[in-house]
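The data blocks that follow each hold one structure.
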Structure I
Amino acid sequence: MKCYILKRGNDILSLLFEDNKCIEILHHEITGRPSIGQLFIGRCKDVRQNIGAAFVNIGADRNAYLPFSEIDENTIFTKKQGKALINEGDELVVRVVKEDMGIKPAALSGKLNISGKYTVLINDTENKIHTSKKLKGIDEKEQIITEALTEEKGYSYIIRTNAGPAGPETVIKDAQRLKAAFDGIKENAAFRTAPSLLYSPPASYLSYLRDQKSDALTEIITDDKDIYDDICCWKNVLELCDVKLYTDTYPLKSLLSLSSLFAEVKGRVSWMKSGAYLVIEQTEALVSIDVNSGKAEAKKDRYSFYKEINLEAAKEAARQIRLRNLSGMILIDFINMKDDEDRAEVLKCLQNCFSSDPLKAHALGFTKLGLAEITREKRLRNVFSMPLDRFLDQ
């Protein structure tokens, strides 16, 4: 896979390509506002029992939202008054879990964690080691890692999917680096006033690069010198692959045919190689995808032909869902199939395609009306709310 990164003003676009096809588009914005993963010392300004939440000043334009459910015995208070869960005037360390968007303020959590390439450190005293559900066949390596990390008292860890191809020593070293960083955060917190920033993870586009599988991402290409310099600075720490600065006079946006790509991802219709096509509709409640045979011609019996179209459509639908960052409830209306075996084969194809999706996506089965039902985790914005046209202007 190759990742192309473009920057226009305060907007950064990451495009992930596999087999010369774009499979993912992410937009990153340099805003100066609190961003996901940052840790702050905040001061509680208001407690609302009726909604089960407090509002905390972290130095932003408006107070951020902290649900009571995101405060537990491991939450770090640097100033505490009274015996209630949280009181006005309390100061505590919080993590940004959602950025402010529109009329909604940023959302916070008192349950703290920081992420590395192979592990996530969780601030709790349970001293447990959790393993990503996507990791399989690493029992021996997992045992070595678990034995080493359980000696690191005071924290729990998650072994991330990225740890699959990495050696035990590499994973353990990543966890130890996180421990040293978090020990420093706790030490600094005791001497800092509220509101103040305690910790910032790498910029979101760097975190995106870090989170790619090491054995899958082969090259990073950018046409922006500042982005190139940043990636070079972080290359060793984040264990990134080779990075290249694109300096050709032929614009990178033209090389990638961004105009055609953006028209595809914002259009209702997605054509497939066979001549069949998908119609993708986004509504408030759900996303619907309708499979049509279109220009495809049957070369075998009708039902074998339908199954072939549906298998092709399952792969393309999974690509379009990830490419457009569609989420929530998704229904796919495949062409009618003859028997349950064909439906099971199409469903298995969908499940296999979603296994490489970095977000949690599940193909649940077929409804009584014959619609394939899918759920996908909602994170960040989809392509319809990205300012893609800005990357075509220059």
Structure II
Amino acid sequence: MSKVDTVKKCELGNVLITGGAGFVGQNFIRTLLDSGYKVRSLDLLNTPIKHKNLKVIKGDIRDAVVIRKAVKGIDTIFHTAAVIEMKGGPAATKEYRDFSYSINVEATKQLVILARAFGVKRFVYTSSNSVVLAGKPLRGVDETEPYTERRRDLYTETKVVAEQWVLEQNGVDRMLTCAIRPSSIWGPGDQTMFKKIFEQILAGHMHSKIGLGFEKLDNTFVHNLIQGQIKAAEHLVEGGTSPGQAYFINDDEPINAFVFSKPVFDAIGVKMPWLTMPGKVVMRSLEAWEYMHFKFNLPSPPLAPSEVERVSVDNYFSVNKARTELGYSPEYDSKLGMKMSLPYYKELFANMKTEKEAVGA
């Protein structure tokens, strides 16, 4: 890496958030609006946020006409939109695979190309720490860890392809790019991490914990992620630190998944299972089930093998590069994050329970 200036920064200017109606997108938009930025949101859905400095564009990120409208007059893009398909592997159908690639890879490429054509200066890609997960323990590794070559799930597979391509585009036609690699994202508005756990609880599938109890992972509170994204964008300047770089962004608190989840279980009045199952046993069973699902159209397994691997094999990552080059430091620890999030999680679980009871009535 050539000599860079860790102090050199820029203003974000007019900002586009893709996936603006989603969990991360809505929190991101509110943060930027509170800071005085003019923001544009692009999503298939309408964001509920109303503000004089927010312009909402509703449309498909794969639609070039929509993209041209979205990127015109924009200085900085935060690309958070993605489809999260955790199943995959060699048995995945072409239709399933093509859908993930069309959004996570091809739409990302089109967005970058059209953004450059309209003079966008900065592009921050929301990637994932899973781009380096390879089935082995990863303890405090940094960004020198090589990309995984496995094809275990479509989310990781497409994130690897898209991140590599985005970073290769850094500097083309003067647009600068970087990638942010969060861990599992949580906090108010979460529609993925704990929502999936709640679905398992309400379906009666939460019979045991997975792993031996000492495996650790890290998580990313949504506002820590947003801080990391903004700092990376501010350093996307010629001679700055972030052009062409990838950064792990997390809470810097490695912890067992079930220890981390216990405050939420307590808040919703559900007892944490005491029985434990070895991760490898569960993964092998789900791999066979997933194969049968794709090959013979059997019902989808309740969990993907990659989701089990997450909680049963050590995978936590150093944020030292982000600290040194971006000035990143998690503003919210898990204790404060939980205090802010528990009312939302209690309401989410109650609503999901009511909806399930209504369907079953």
Structure III
Amino acid sequence: MAQTKTANIATTPRDIAFVSRFAKIYTGLLTLMGVTRKIEKVPGTVLKVKEASITLESGDVAEGVDVTPSTASVTERIIGEMKLQKYAKETTAEAIIEHGYNDAVAMTDIAMIDAIIGKIKKKYTDFIKTGTLTGVAANLQAALANARGSVLNEFGKMGKSVTEVVAFVNIMDAYAYLGTANITTQTQFGMTYIKDFLGYRTIFLLSDAELERNKVIALPVENIISYKLNPSNGDLQRSGLRYTTDGVTNLIGIHTDGKYGNVTSRADAIYGLFLMAEYLNGIAVVTIASGTSNSIYLNKSTDTVAVGSTTSLTATKYPSAATVTWTSSDTSVATVSSGTVTGVAAGVANITATITVDGLDYTATARVTVTPAGA
């Protein structure tokens, strides 16, 4: 009778430890963000974000009179496609002998997991920075209040429900704010008090590498989606590419073995994970501006206008007496005068507001898309 022995089992404790730790960290992150929309895709799937708007007709309709339909629109923009990400790590025999397995292999496996999670988080924060609900506030607490109010208001206008909102803050901004706060029986709880007071599910504190200072980003949990590719795909297995997954979340695949040619211990990891938001105009990006430094901000980072129509951009500047100069990167597409942007031809133009203080220029830019008239 045939027997299954240890030598016949391809999955190693190292593989199991790797995928289990990764799944624990990533699913923990999704839980903190309140993500419930977890969708599996196939390679090559095009990912799109949306901007939705609706103009309500009068609700005061007389008895027996037809109700005029309101005008709603949703525009989509392609942001990329689902692709497998592939990473490898090799540890030499000399390093293992000198430092031991735990330090040379196990600890660097953990570092590899942390680096991959970091890349996913960075890609996500870079994406949500493109949110189109922009604003300016005097301090951190005001910025958090402004951001939460903006997304609740916008989702309300879209007729969508919001259960909870999450925020992202630079960690140095958080501690700078707490460092000057008066300590009371309420504020002794720091950011937890602010989170609960303003009604946030979670406030994530990010490093300078993930989110620059003086920026607060907020979005409803209903606006967050986690897409994934399955690394345990049967076609990969049949082709000889066998990766260990946890068999439940199947978030990442790992294959480890010894390479005798160069005498190393090698780890190969593959995954396809993408965190994104469905609606760009459901993401608030608020700038903290105390008014003590030279700066300029626009009320929008992106906008859309039809050919022959206009839209308005508003600049907030410090010092307030500074004169704003408006320019367009392509006047054949859009022109600008005192913040009023006119669509000339279909295309994209960057509209820039500039102030000059003590010989130095400070700028803010909005990306304006011009659509055909009547589109």
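Computed from the coordinates by the stated procedures, all read-outs in this text should not be read as laboratory data. Since this is a predicted model, take the numbers as computed values, not measurements.
I, II, III: which one has Cα extents along the principal axes in Å, for residues 27-114 alone, as calculated, at 43, 28, 20?
Answer for the origin of the read-out: I.
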If log10 I(q)/I(0) by the Debye sum over Cα atoms at q = 0.07, 0.10, 0.14 Å⁻¹ is computed and equals -0.44, -0.82, -1.24, the structure in I, II, III: III
When Rg/Rh (Cα atoms, Kirkwood Rh), for residues 83-154 alone is computed for each of I, II, III, the largest belongs to: III
For 31, 17, 14 (semi-axes √(5λ) of the Cα gyration tensor in Å, for residues 59-202 alone, calculated) the corresponding structure among I, II, III: I
